[in-house]
Structure P
Amino acid sequence: MRREALYVLTIAIGLFISAKYGQWPVDIWCIGVFSYIYWKTDRKERIEMIAVLAFATPMELFFSEIWLIYEYQRGLMPLFVPVGHYFLFDLGRRVARTIPERSPMLLILFLVPLVIYGAVKGTDTSAVLLILLTLGFVQWGPEPRLYASMVWLALFMELWGTYLGNWEWAANVPWTGLTAWNPPLLVGAFYCFGDLLVNLSVAKFEGQPMSEVDHDILG
């Protein structure tokens, strides 16, 4: 099975099973898939996988347990979440290879009408800040196609997860005075930031100039 299909099915079916029947079968499956990929792949991807876990785990715990911008269905973060971040990251860069080089900015700008709507209604004022961050990633970051793909993939995944009840985002963002939809429209900005951290770390570890990151990651 192609990895793209494996990731999509794992995320879609896994979230359904976790919401309806319990998270432990999904924990076991996702950790097993992650472990198998780690065992079969090369050194650089192994570094990427470890880097994703190293960033995703504390960030998820901070967002859900300290900042309280969302809450998981059964309290503490499920074990499948950090490895699921890698599945989405790898899916995102595979999708990114199909995006024309001049298209990333347009893919983000398509969301502007919804950002304006949420801001005017006062129901997702956080989207104004998040789309500015996302546009910054796309304009000046080393991997604009990856960021564009992650914004949309993260939104689809978050819509499915919140619909099923796996987690719920706070309508009022603590510490900020901002509001957010469930999920926030530009939730992908968080994923872009995580991906940037991962690839900066891998490039540093490999002694690779950042000017070569986009070509190396996306092929």
Structure Q
Amino acid sequence: MTRDNDRQMRVIILYDSRTSGGSTDKLIDMIGEQLAEAGAYVEKAKCKATADYSFVRDFDVIIMGAPVYYLVVSSQLIGALVQSNLKKCLKNKNVALFVACGSPEALALGLYLPQLKIHLIRNKILSEKIFAPHQMTDPDSVGDFVEEIEEGYKKTLRPRFGGDLEWSDEAAEMLNQMPSMFSNKIRSALTTYAKQNGIKVITLEVLDQARSSPMGF
């Protein structure tokens, strides 16, 4: 997997596990390794229900996951969403979710993942995955999860403005670095310019053309 632009995705994996060095820890390491190989900056942190999670604001994507014990997602992760400032710090963040369990996938999708998703109704969920025991050490299963996260994140860097109009990764990255008071004005002006000129994808070249046109900005 390769990235389409030079922006380094910053990822934090928040997880819970009752045993150190067990299957969940190995799964976390494999997810982190594959993300790093794809060019992401990755950290991991084991959850505590009452910890301070202000640090998640420094990351582009927050992956959350844990095993299931007695029909409940491991308590420290759920506890962090209920008791700490984690939910507040996740505002406007991209997230990805997974649970590790031996239950049928339909049960896990209907019972376990909702225990996390109910706290994340305002978040963009890039990917969600049920890892069965045999998949927790399977590079292909982990790779599918990582690829969905990467592709989902790339799409967040390509704002769409209706119809077929979209932004290239490079142009979107440049705009995302501007203060919102300027970027919103430029987005609006470029949308008009693109529609007037039959442009379907706004690239850096289109930005340059628009600057030198009579509409300028």
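Who wins on FRET efficiency 1/(1 + (r/R0)^6) of positions 108 and 188 (r between Cβ atoms, R0 = 41 Å, to 0.05) among P, Q, i.e. which is largest?
The structure with the largest value is P.
Tell me which of P, Q gives -22000 when you compute helix-only ellipticity at 222 nm (-39500 (n - 2.57) for each DSSP H run of 4 or more, over all residues; to 500).
Derived from P, not from the others.
For volume of the Cα convex hull per residue in Å³, the calculated result is 115, so let me know which of P, Q that is.
Answer for the origin of the read-out: P.
Which of the displayed structures (P, Q) returns the greatest value of relative contact order in percent (Cα under 8 Å, 6 or more apart) on calculation?
When relative contact order in percent (Cα under 8 Å, 6 or more apart) is calculated for P, Q, structure P comes out on top.
Here, each number is a calculation from the coordinates, and none is a lab measurement. What you are looking at is a predicted structure, and each value in this text was computed from that prediction instead of being measured. Cβ atoms are built from the backbone, for glycine too; each structure is taken alone.
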